[in-house]
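Following are the structures in question.
Here, each number is a calculation from the coordinates, and none is a lab measurement. Everything numeric here is computed off the predicted structure, so don't read it as measured data. Cβ atoms are built from the backbone, for glycine too; each structure is taken alone.
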Structure P
Amino acid sequence: MESSSHVVILVHGIRDFALWQTTIRSTLEEAGFRTEATNYGRFNLLEFLAPIPLFRNRAIETVWNQIQIIKQNNEGASLSVIAHSFGTYVVANLMQQKFNVRFDRVIFCGSVVKYGFAFEHFQDRFSKPIVNEVGTRDIWPAMAESVTSGYGSAGTYGFNRPLVRDRWHNGASHGFFLDADFCKRYWVPFLRDGTVISGDIVPERPRRWIQFLSIVKIKRVVAVAAVLLLGIFVKSLYTPAKFTLQPGETRAFDLDLHRAGFVDVLINSIEPDWNGREKQKQDWLKAGRGDTPELWFQICSATEGDKCPQGVQKGINVQFSRELPSGPGTVVFVNFRDNPPITFSARINHP
């Protein structure tokens, strides 16, 4: 194929002003190719990690529109693409969706595409194989897959499947591929006539902590932790605090009623402390009072002062309600003098 009739499109990744495109463009143009850069702006880390399609689709749409412009202005030319990092996600999804271009060559590096991505469903849209540059020290694809949804770690572990040729580079990190020497050695031959220069034949293993993150996904740990924390929070909402009253002791709870309405009081539990009070307990049982004392409580509005109606004596799970006007109010609990020390919990619902 004549290089002059071959246009190579460059698609950058995240947190990137795409300065590497200038280097690669110069190298490819020296080799006789026409080169076109694309740009969807600086895609920040939060936009990249957000597990929603809004930001990703916006980048895909931007690159799609720019490729249409490139196609219109290079009629009859073969189009190839070199994509880095999130750019590989953009290109893969473009080919899968509304695509009216057939790429002559496709090169991925630092790819965050899932290894199971269904290239076979649209293999008529590119010449086989896609070349996937794999860096054994490239942690970011594995991190992306571990932290959020929608991404894969083909740039760390390879695709290892038909239609894609993984080319391994021992010791290579995320930006290793984006320089002139690499481009001349590996990409120019492939773009020119499909020649795939071999990388490292025996790939080294990624670091153990990266392998661990690929097994124990951070997003799953976060999801489990979130569910547990939510459960604890919900339980705290439905598990009233407990208070202890000595015989004859009083405890008051202030209210701030935003509007007039009923104040509901329900004693959930009463736990007497009979330690050292065995005779008292026996006397209680003989008198038929049971081994669980009752509490006396009173619901009052601040405006009632000393004129607050007499309180009520209730056991557990018996609700009492009283209508109060808006403004401050009080619920007072009293443990009778002839009761043992008690620990109780109660719900107070008010407007």
Structure Q
Amino acid sequence: MPLGAWLRDVARAGTGEVAVDARVWPRRLRRAFPGSQLREAWVGEGAAFARYASRRGPLFLKYLPAGWRDARAAERLDREAAYLRTLAPLSPVPYAPLLHAAADPARPLAHLLTRDLTDETTGWGFFRSDEEREEGLRDVVRLLAQLHAFWAGPGQRHLGPEWEWRPDRATRRAAVLGADPALVRFPDQVQAAVQLAAEALPGLLRDAPVWTLVHGDIHAGQVLWRRDGNGAVLIDYGQVHASVPGEDLAHLLALRLGVEERRRLGGDLRATYHAALRDAGLCFSPGELAAQERAGLALNVLSTARQALRRGTPGVLGALDAAAQVWLEADAAQAHCT
């Protein structure tokens, strides 16, 4: 963290537009939510967080701390605010309402303030038995189905150009990545999976023409369950974007479940997702759903490889290895069947 950037941000903490400190809010935020009292604050991966009590109810702040200069993180917060402000209210998927947001692209910094749902919900760690966790995963794919069906159907007319799906751009980026000499940094099987996924992507996207808005980082930690039993809430929309529905499904199954979990639960979760899509008005045949997942898996292999080239942390490299392994297994199975 550059010391000069930190000092400049701290000096402007109370007078600027964007929150950079959990304890010192900018003037406009203080005026909008007077008397707010900090309950807890912590720094996570990619952002910092704080919870408050206020006259307007419990508040949840997501922000970039003083001194951070992470353009991608600021872009994620700005994207999440844009989705929560204009699109989430149209969707049937429950979410935490946006109350305030601001961004400063020049530094770059951003924050968003939502209603804090902590006291009225539980998270994944609340589940104690395998049965509870399995039903929790079914809730995750049901929320995905609601999200996908709405933005593939009645919601699509509300999407501006910034939210449109561009498969030609995806295939061009795939071709560039597949030819990138930096892929030699990866183990041979990972390099092979990335190159095969890049080569196959144009055909896979032709076979999966339906598009929607996808969450972009779906896992069980992105869902909160209401304590009164009245459904679940999908959170953290910083990576929402246009794509094929199969991208989220493949991300959950290939990157977020272990091998044994995937073998044991994959079929059930696919069936639950398929049925929930149908109930929400989006009907895929089994073959169409398989094509969606295959295209989505290719997109996950490619996006995770790009991330690993930018920032090869153990977590990212592990996710890439998992995605590559699933891709190669599926590729071998498909070759055997043909």
Read-out FRET efficiency 1/(1 + (r/R0)^6) of positions 268 and 316 (r between Cβ atoms, R0 = 30 Å, to 0.05), computed value 0.60, structure in P, Q: Q
Distance in nm of label points 7 Å out along Cα→Cβ at positions 140 and 156 derived as 1.3 - corresponding label from P, Q: P
With Cα Rg over 2.2 N^0.38 Å derived as 1.74, matching label from P, Q: P
Structures P, Q, by distance in nm of label points 7 Å out along Cα→Cβ at positions 180 and 212: label with the highest value: P
At a computed -15000 (helix-only ellipticity at 222 nm (-39500 (n - 2.57) for each DSSP H run of 4 or more, over all residues; to 500)), which of P, Q: Q
